[in-house]
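So, here come the structures, one by one.
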Structure 1
């Protein structure tokens, strides 16, 4: 069955979800061909259908891809709004942060000159991709870390990471996602100009010899001159309400918003709202960051217990 036939069938049976998926496929084809206008048109139609039908999952997926189109156009303000709405919708569904969406926000932070935020976003995305075993995502994250290294003046590190990422993508028989290509080309040129063509080529070649796991470890390790900016409690946890602390502790144990709602006997929407307040008060971006830094923030529940209150 062709894509057009699938679309026709989806319309006949009233499957908005199926129709949106077909429009997404069309948009991806257009995006790969560099036809941003057609990609945007297909995705906007899918978003319209999803909103009208109340299909939150389809809308969240489509808005993320629309953000990619806007980022490829260098329209970062518009891209940020789309990504943030997508992020909120995934949270409402209890699905948590999606790694490709977190990764996309990393590029926006880098473009805005917020290197600490970019590093945190790329690290969270890489960790999520590792858990899912998605090597394509790992390679894409290495490109992001390479761009960050180039921005920070670490041209040799950038070349090594770029080389490892390119080799990883080639081994998978795929290419860098189009929305990420402008950033890659910009920062690769910066690193090559800083290091010199011959030296940069050598670092790229060295990176291509690294296994994907070795390169991801390199990206995550601070190393000389790459000190991470730690998130410290600084008394911020004292601003959490008792309920917010409970939610934070359950997030640290790996529970989803739906599971937290069931545990605390609250609605899923309320659980998501509490989590958002926690993240804002602690200056964190994602539940992954919260879970990773729970011990230093004093949010690890003792003996895995909690108090349930209405």
Structure 2
């Protein structure tokens, strides 16, 4: 028993440096953000800020801006996740079959995820240029169309969506491919003997056995997409035109570092945190994906 206690104590000593770093880079900034969310910190009260109560939270929740960007963020997240998961599973099903050049296709399809996100975002922004971009040049040649992608609210929003869909499907594809490769072939062979068609095999075998690996990936995808600052900021050039292309996280960044409304932005970010926490908890509880972990 004394040896076990000594081993446990030694394990804690090994973990302590990592815990200290986590406390410095995660826990303390989070606590500080909570504190200043109740303050009047801004450009004129940067060093002499004071606690002012829940005024910032009330200001955020009573502004129409918050609700408009919240709706756009939900729309942004939903559309991205549908395409990420749909394209990812579809490509994984193809790559799970015996096809020629499978390793080459797998490498090519994972490239959008491997390239740094800001490089991809800036590349797509250039491609969406109204006059010289590759997208409009292609549309002009094929259908005679010239779309003002980055100069209208929904044009810029659509450009951000296309860019993020391009960036996000490889992750879901790799996760789904790993899940598919863990499904025993005997299950499909038994289904063939029972005369099941492809849809029945997917519904009764593939989908249930993919659920334990896809649900955590979807939760991560929701959080990453909901907070995807880089794509919206870089493709739309900071929420242009006229701050209409923002989602919640990009608007928070602009409120903090362009308008210097630190207390307001801190309260805004805490509301985002609460939304994501409640959604993730409810989603995990509803799908029961971790019930076997505690069994």
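Each reported figure results from applying straightforward, stated rules to the coordinates on display, with no laboratory input. Please read these numbers as outputs of a predicted model, since none were measured by experiment. Cβ atoms are built from the backbone, for glycine too; each structure is taken alone.
In this comparison of 1, 2, the computed figure 27 for relative contact order in percent (Cα under 8 Å, 6 or more apart) is attributed to 2.
If you line up 1, 2 by FRET efficiency 1/(1 + (r/R0)^6) of positions 32 and 72 (r between Cβ atoms, R0 = 25 Å, to 0.05), the top spot, with the largest value, goes to 1. The greatest value of distance in nm of label points 7 Å out along Cα→Cβ at positions 88 and 144 among structures 1, 2 is that of 2. Between structures 1, 2, the calculation of Rg/Rh (Cα atoms, Kirkwood Rh) yields its largest number for 2.
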